[in-house]
Structure P
Amino acid sequence: MNMKKNQNLTWDEINNRFAQTEQLIKEEMQLIKESRKEREEERKEREEERKEREEERKEREKEREKERKEREKERKEREKERKEERKEINQRWDLTRQELDRIAQQVGGISHSNGEMAETYFYNAFKANKTFANEKFDRVKRNLAYKKEDIEAEFDIVLFNGKSAAIIEVKYNAKHGNVRAKELIARVEIFKILYPEYKDYNIYLGVAAMSFRKGLETKLHSAGIATVRQIGRKMVVYDQDVRAF
């Protein structure tokens with residue numbers, strides 16, 4: 001029956017149906033076009049958002065880099081100030097020693113004490129051979145004195161390199177009464193407070209003397225402290241048991 005009805009469609013009805021179908025197609029194409037346009041707009045929005053996030057990231061990176069440079073600049077300035085301060089202290093100390101030497105010569109000369117002679121000998125020996133605790137040092141300082149707030153200390157001989165420092169206590173005659181391992185080890189923390197730039201260094205300890213009271217060297221070695229003595233014309237270092245503090 002339906003086929004029969006279809007067969008009896010008039011030309012106008014057929015044209016009308018074609019027109020309706022064409023209209024539906026146009027409407028569908030319009031929907032597709034609008035959908036594509038929406039998707040394109042969404043894509044552009046996402047791209048804009050991505051660009052904004054990228055710009056923000058770059059700005060944050062720029063700020064972080066700026067802050068890093070400022071911190072580095074401040075660190076260098078502080079390091080420069082510390083170097084200048086140490087230089088000034090060393091200059092004042094050198095001038096003081098020179099003045100003392102000049103006065104001593106003017107009054108006819110004053111002989112060095114046994115302790116001063118021992119210190120001079122070991123200082124010169126370490127300057128000639130900067131090896132200690134199986135490390136090579138590039139700088140040797142004598143009578144390193146410093147004061148910070150209520151802390152004041154002087155270190156007889158100190159050796160430095162880029163990763164370690166060695167503090168050498170000098171005695172003419174090392175005795176149980178004037179050399180104590182606990183006191184020497186405690187001086188490591190004082191050294192790090194006075195010289196914070198070396199707080200992360202390996203710090204070694206040693207006692208240099210022309211003679212040692214019996215049993216003292218063994219105690220020091222057990223505590224991880226090296227001993228140094230003069231044998232004949234040579235300086236001999238016993239650092240097999242030395243450890244970093």
Structure Q
Amino acid sequence: MILILTYHKVLGRPETKPDFYSIKADGLERQLGLLAESGFRPLQPEELLSYKPETKPAYLLSFDDGTRDHYEVVLPLLARYKSRGIFFVPTAKLDREGYLSSEAVQEMSRLGQAIGLHSHEHRRLDNLNEEDIRVQMQISQQTLEKLTGARPSLFAPPGGFINSRVRAVALESGVRAIRTMRWGYNKNVDLAALDCVPVNRFMTEDEFRQILQFRSMALAYTLKQLAKRLIPGPAYQALRDTLVGRLRGK
């Protein structure tokens with residue numbers, strides 16, 4: 001079984017309006033410590049493509065959106081815990097304010113971190129036609145291959161939005177593993193539709209421990225994903241943050 005944990009921003013300093021999926025650096029550090037004590041085996045990114053079922057559960061770290069903190073905050077923490085992860089980078093945002101520089105991506109790759117595809121412009125791919133999806137994938141692949149020296153084969157669709165058209169184009173382009181945003185543990189590993197557990201700023205240490213004990217929160221996440229599809233983006237985000245905040249008493 002593989003537990004894939006998905007992170008977004010990891011904040012080295014407080015923000016006035018943190019995103020739903022942003023967490024603090026000390027929160028990530030505590031979680032890395034819990035993983036080290038958990039009995040889970042750290043799965044190296046390249047092992048994912050040839051994974052064979054084993055009795056000991058494994059975990060894999062993934063980081064979305066290519067924000068600057070992945071280099072400034074996350075990379076030193078992973079080095080401290082001798083951990084590696086997959087960083088899914090939207091290539092149109094490289095070298096922009098607040099995002100990874102091309103040099104940072106090269107350095108992360110050199111240090112053994114895996115760099116994965118997250119499309120070029122970070123657009124919702126399931127709403128695009130086949131040709132536009134292909135363009136998003138090709139530009140992203142070419143850019144990352146030029147930076148890292150290796151053609152990327154790991155892919156996470158932006159926002160987790162995927163359909164049969166997106167999946168087919170990705171696989172045709174040479175992608176070998178697709179991480180979705182569907183909540184779950186990978187008990188029967190399907191490389192073309194990997195589940196994950198997204199970490200957000202409201203997740204408590206006790207809840208993280210529950211995840212490591214295979215206690216499912218899939219129903220709550222399924223309802224959240226349904227609302228995400230039915231309610232326009234900004235309205236959904238405001239409703240989500242308000243409801244979760246009230247449940248937490250914040």
Structure R
Amino acid sequence: MISIILPTYNEKENIKPLIEELQKNVQGPLEIVVVDDDSPDGTWKIAGDIRSGEVNVIRRKGERGLATAIGRGLDVARGDLVGWMDADMCMPPSLIPEMSRCLGEYDIAIGSRYAKGGADKRGVFRVLTSRIINLYARVLLGFDLRDYDSGFILMHRRVLDEVPFPSRGYGDYFIEFMYRCKKKGLRIKEVPYVFRDRDKGVSKTAGDIFGFFRLGMGYIARITGLRLNPVKEKEA
């Protein structure tokens with residue numbers, strides 16, 4: 001079974017089309033775990049109204065955060081292959097079958113904007129910022145990984161037995177997780193895709209250029225911390 005976790009907050013316009021696209025593209029047993037941070041727009045209700053045994057909706061009250069939402073989904077996911085992706089329709093569910101095929105040879109497959117054949121079609125400022133962060137991660141952390149903060153992943157569940165999932169952060173949690181996986185010697189395959197800005201809804205990344213800058217500096221700080229401090233395998 002493939003389990004896909006969808007962390008959501010105010011994605012009422014995207015959640016149903018995304019679930020339908022996952023069901024259309026993923027052949028065989030599928031579990032979709034929607035972890036919603038009590039969205040005021042009722043995302044959790046829209047997902048819950050989908051009458052399908054493949055959809056499991058968790059509505060969290062009094063708790064919010066991307067990494068913790070994914071961690072909650074991992075706690076309940078039942079698949080031998082588990083993964084997660086954004087719920088804004090910027091990441092194509094049609095890539096998941098190819099990612100799944102890669103797991104015959106690799107431990108982890110990630111959707112990559114920056115591997116050969118991929119592309120990032122967002123605005124120039126966001127693309128430049130992401131490129132700088134990824135370059136910084138490669139230089140400081142090592143390993144030839146082109147998209148350190150992808151956030152689009154499918155992996156064997158056994159990976160979590162070797163590498164604890166980080167319990168905090170926004171996109172920077174993914175950088176730490178990939179770094180720990182690489183340090184463990186796990187095999188990661190980058191599967192290229194074209195990333196585009198969302199058509200519907202509002203981005204949660206940052207409300208303005210100053211917020212985006214603060215977020216980017218948080219990424220830089222986490223990367224620097226990983227480089228300066230030895231990885232402690234028992235930490236999550």
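Where a number appears in this text, it was derived from the coordinates with a stated rule and is not lab data. This one's a predicted model, so the numbers in the text were calculated from it and none came from an experiment. Cβ atoms are built from the backbone, for glycine too; each structure is taken alone.
Quick look at the values:
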item: Parent structure of the calculated result 0.00, given that FRET efficiency 1/(1 + (r/R0)^6) of positions 55 and 183 (r between Cβ atoms, R0 = 30 Å, to 0.05) is the read-out and P, Q, R the choices; result: P
item: Comparison of P, Q, R - label where distance in nm of label points 7 Å out along Cα→Cβ at positions 151 and 199 is highest; result: Q
item: Read-out distance in nm of label points 7 Å out along Cα→Cβ at positions 15 and 47, computed value 0.6, structure in P, Q, R; result: R
item: Among P, Q, R, which structure scores highest (criterion: relative contact order in percent (Cα under 8 Å, 6 or more apart)); result: R
